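Down below are the structures I want you to see.
Bear in mind these aren't lab numbers, they're just calculated from the coordinates by the rules spelled out. On a predicted model such as this, the values are computed, not experimentally measured, just so you know. Cβ atoms are built from the backbone, for glycine too; each structure is taken alone.
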Structure 1
Amino acid sequence: MARYSEAVRRYTSATFSSLHTRNYRLYYIGQVISTSGTFMQSIAQDWLVLKLSNSGTALGVVTALQYLPILLLGSYGGLVADRFPKRKILFITQGLAGLLALALGALVATDVAQLWMVNVLALLLGLNTAFDMPARQTFVIELVGEADLKNAVTLYSTLVNLSRIIGPAVAGALIATLGLALCFILNGLSYAAVLIMLWRVRPAELYPAPPAARAKGQVREGLRYAFRHRIVSTTLWMMLLIGMLTFEFQVTLPLMARFTFHGDASSYSLLTGALGLGAVIGGLLIAGRRSVSPLGLANGALWFGVAVVVAACMPNLWLAAVALVVVGICSIRFTTLGNSVLQLESAPTMRGRVMAFWTIAVMGSSTLGGPVVGWVGEALGPRWALVLGGAAALAAAALGARRLRPERPDPLPAGDPAPASSGD
C-alpha cells in the first residue's frame with residue numbers, strides 16, 4: 001500500500017508540476033472559467049449560423065471569416081508579442097473578446113441577429129485573436145520557465161479540452177431551455193475571471209524573454225528564420241496541413257450531428273464533448289512526460305489521421321462519440337508535442353513570431369480549409385469531410401517521417417582515412 005501511495009504521489013507531482021508555480025496557477029484558474037465560456041459560445045454560434053442559413057457552406061464561411069485576420073495579420077501579432085510585455089497585451093485582447101461576446105449576445109437576445117452580423121463579429125473576433133494568440137502562447141514559458149514548459153503546455157491543452165466538454169454540455173442545456181443568447185452573454189462575463197487573475201500575476205516572478213529591438217523587416221526576418229530552421233519549418237508545414245483540413249471539427253461535427261445522425265444541438269454537444277473528453281484523458285496520460293522528440297510528431301500525426309478516418313465510418317451517433325474520444329487523445333498528443341518543439345527550438349527573440357506562424361497554421365488556415373471542408377460536407381456528405389481531414393493528417397505524418405529524422409553525418413569520400421581516435 002505504501003509503495004502504491006508513493007507511486008501515486010510521484011505521478012501526481014509530475015503530472016501537475018507546473019501548477020506549483022503561483023503565477024501559472026492563477027493564470028490557469030482564469031483560463032478554466034473563460035475557456036469553458038469560449039466553447040459554449042462556439043456551439044451557440046455554429047447552431048445560430050445553421051438556424052439562420054441551414055447551410056454547411058455558410059458555416060464554413062463564418063469559420064473562414066473568423067480566422068482570416070489570423071492568416072493575414074498573425075505574423076504582426078507575433079512581432080507585437082516579441083516587442084511588448086505579454087501580460088499587458090493580454091489585458092487588452094481578453095477584454096475586447098469579452099465585449100464582442102456580449103455584443104453578439106445582445107443581438108440574439110433582441111432577436112435582430114442576421115447572418116451578416118454574425119459574419120462581422122466573427123471577423124472582429126479573428127482580428128483580436130491575431131494579436132491575442134501569439135501573446136497567450138508565449139506567455140506560458142514566461143510563467144513557468146523552460147523546465148516546466150511541456151508540462152504547462154500539456155495542462156493548458158488539457159484545460160482547453162476539458163472546456164470542450166463543459167462548454168458544449170452547458171450550451172446544449174441552455175440552448176434547449178433558455179435559448180442561444182445566454183451562451184454569448186455568459187461567455188462575455190467569463191473574461192472578467194481572466195482579467196482578475198492577470199492583475200494578480202506577480203511580474204517579478206516571470207521569466208520574460210528579452211524584447212526584440214525595433215527594426216525594419218522584422219516580420220520577413222521571422223519568416224526567413226522559420227523557413228531556414230529544418231525542425232521549425234517541418235513542424236509548421238505539418239500543422240498547416242492538419243489545421244487546414246483536419247482540425248475543422250467546428251464545421252464537420254455540426255454537419256455530422258444534424259445531417260448524418262439527424263440530431264439537434266444536444267447531439268452536436270455530445271460529439272464535441274467526446275472529442276474534449278479524449279483530449280483530457282490524453283493530456284493526463286502525457287503531462288508527466290518531459291521528453292520532447294521532433295520525430296514523435298510524425299507518429300502522432302499518423303495515429304491522429306487513422307483515428308479520424310475510423311470516426312468517419314461509425315454507423316451511429318454513440319459509436320461516433322466513442323471514436324471521437326480516441327481522436328481527442330491523438331490530437332492532444334500531436335498539438336502538445338508541436339507546440340513544445342517550436343518553443344524549445346526557437347530563439348527567445350523569435351519565439352513570438354514563430355508561435356504566430358503556429359497560430360496561423362492552427363487557426364488561420366481555416367480561412368482556406370473551412371469553406372472547402374464545408375463544401376465537401378454539403379456536396380459529398382459529412383463523412384467525406386472527416387475522411388478528408390484524416391487524409392491530411394496522414395500526409396503530414398509522411399512529411400514528418402521524411403524530414404524530422406536526426407541528421408546523419410556525411411559519409412567520408414571513398415579513400416579518405418577514418419579519423420584518428422583521440423585516445424592512445
Structure 2
Amino acid sequence: MAYFQRSIEPVLIKAAREFPAVLLTGPRQSGKTTLLRHLFPKHAYLSLETPDIRESALKDPRGFLDRYAPPLILDEVQYAPELLPYLKERIDENRRGKGLYFLTGSQNVLLAQKVTESLAGRTAVLRLLSFSFRETRHAATGPLPWEASFRRPATGRWNPAKLWETLVRGSYPELVAEPKRDARLWLAAYLQTYLERDVRTLRQVGDLKGFQSLLGALAARNAQLLNMTEVARDLGLAVNTVKSWVSVLEATYQIVLLKPYHSNMGKRLVKTPKVYFTDIGMLCYLTGIRDPEHARKGPMGGSIFETAMVMEILKTLAARGEEPRLYFWRTSTGQEVDLVVEEGDRLIPLEAKATATPDVSAAKGISLFRKDFGERAQKGYVIHAGGHDLPLGNSASGLPFGWL
C-alpha cells in the first residue's frame with residue numbers, strides 16, 4: 001500500500017527528541033504501527049498482542065528488556081501494562097536518553113492511567129485517529145480557515161461530487177489506500193475484531209450483544225444530544241451500564257462526546273453532551289447506509305455532514321499534539337451553533353450545512369452567539385457541501401468543506 005503522510009509526524013519526531021518514551025494512542029487500525037515503522041525504520045519492533053511475546057514480557061520483564069534493547073517499538077502495550085514499571089526502571093538508568101521507547105495502544109483511559117502511575121514526566125502522550133481529509137489529499141499540514149496563515153485554496157482543488165462517496169467509505173487507512181476493497185466487508189470484520197479483542201478485555205462489558213445494540217442506538221442519535229436515561233430505557237439496560245459502556249466507546253476512540261459551551265467552566269461538566277462517531281464509514285455501516293446518494297438525501301445527511309466537519313477539525317488539532325477545545329452552543333429556546341472552537345481568548349463558531357448553497361438564514365445561530373459573547377466571538381463560518389465561498393452577512397462566511 002502507498003504511504004500517506006500523517007499530520008502528526010512533526011510533533012511525533014519532536015517528542016522523540018525531547019522524551020525518553022512516546023505513547024501513541026488511537027483506535028485499532030488507525031495507522032499507529034505503520035507510522036512508527038515508517039518514521040523509525042531502524043528501531044526494533046515487537047507486538048505485545050502476540051501471545052508468545054506477551055508471555056515472555058510478563059514472565060521475565062527485566063530479561064525481556066535485556067534481550068530487546070532500545071530504541072524499541074512496543075505495539076499494543078495495553079496487553080502487558082505490567083511491563084511499564086520496568087520500562088520506568090530502564091529509563092531512570094539513562095535519564096539523558098531520548099526516544100528510547102515507542103509505545104502504542106488502543107485503549108486510552110486504561111493506558112493513560114497506567115502511564116501516569118509508572119511513566120509520569122517521562123512520556124509524551126499523542127493521539128492518532130483515522131485519516132483526516134487533508135491527509136487523504138496529501139496535504140497533511142496547513143492552517144485552518146480562521147488561522148492567520150490560512151490562504152484561500154486554488155480553484156479546482158476540491159471536487160464536491162466526490163465528498164459523499166468518501167464519507168460513506170470512511171477514513172481508516174486500509175480503505176483509503178485500497179480503494180477497490182469492499183468497505184462493508186472490511187467494516188464488518190473490524191467491528192467483530194473490536195468487540196472480541198478490545199471490548200471483551202474490558203471488565204465492565206460482559207454482554208457483547210447488548211453492547212452492539214448500544215452501538216446501533218448511538219449511531220441513530222449521532223450528532224444529537226445524548227440522553228443516557230432515554231437510551232437505557234429503549235434498550236432495557238441500567239443507566240449505569242449505559243454510562244459505563246459509553247465510557248468504553250470513548251476510551252477506545254469509537255465516539256467523541258462534545259460538551260456545551262458556557263463561560264463558566266464548571267457548567268460544562270454537568271450539561272448534556274452531543275455524541276459523534278469518529279469514523280463516518282462505521283457510522284454509515286451501523287445505520288445501514290450503503291451508497292453516497294442514500295447518505296446525501298436520506299434523514300442522516302445532515303448528521304453525517306456535521307460529523308465530517310467536527311472530526312476534520314478535531315483530527316487537525318489533535319495531530320498538533322493539542323487537546324482540542326471543541327464545544328457546541330445551545331440556548332434554552334433551541335438556538336444552536338454546531339461547533340465552537342476555543343482558541344485562547346477567541347471563540348470561533350461554525351455551522352455545518354449539507355447543502356451546496358446555504359443562505360443567510362444558515363448563519364442565524366452564529367449571529368446570536370456573537371451577540372451573546374461579544375468581542376470574544378469571532379466571525380463564524382458555515383461549512384457547506386458546495387465548491388464556492390459565499391458571503392452570508394456580517395456574522396459569517398460560507399466556506400466549502402474542502403477548505404478545512
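Suppose FRET efficiency 1/(1 + (r/R0)^6) of positions 69 and 253 (r between Cβ atoms, R0 = 25 Å, to 0.05) works out to 0.60; of 1, 2, which structure was it derived from?
The read-out comes from structure 1.
Of structures 1, 2, which gives 15 when relative contact order in percent (Cα under 8 Å, 6 or more apart) is computed from the coordinates?
Clearly, the read-out refers to 2.
Could you tell me which structure in 1, 2 was used to calculate helix-only ellipticity at 222 nm (-39500 (n - 2.57) for each DSSP H run of 4 or more, over all residues; to 500) as -11000?
Derived from the structure labelled 2.
Work out which structure the value 21.9, 87 belongs to, where Rg and Dmax of the Cα atoms in Å was derived from one of 1, 2.
1
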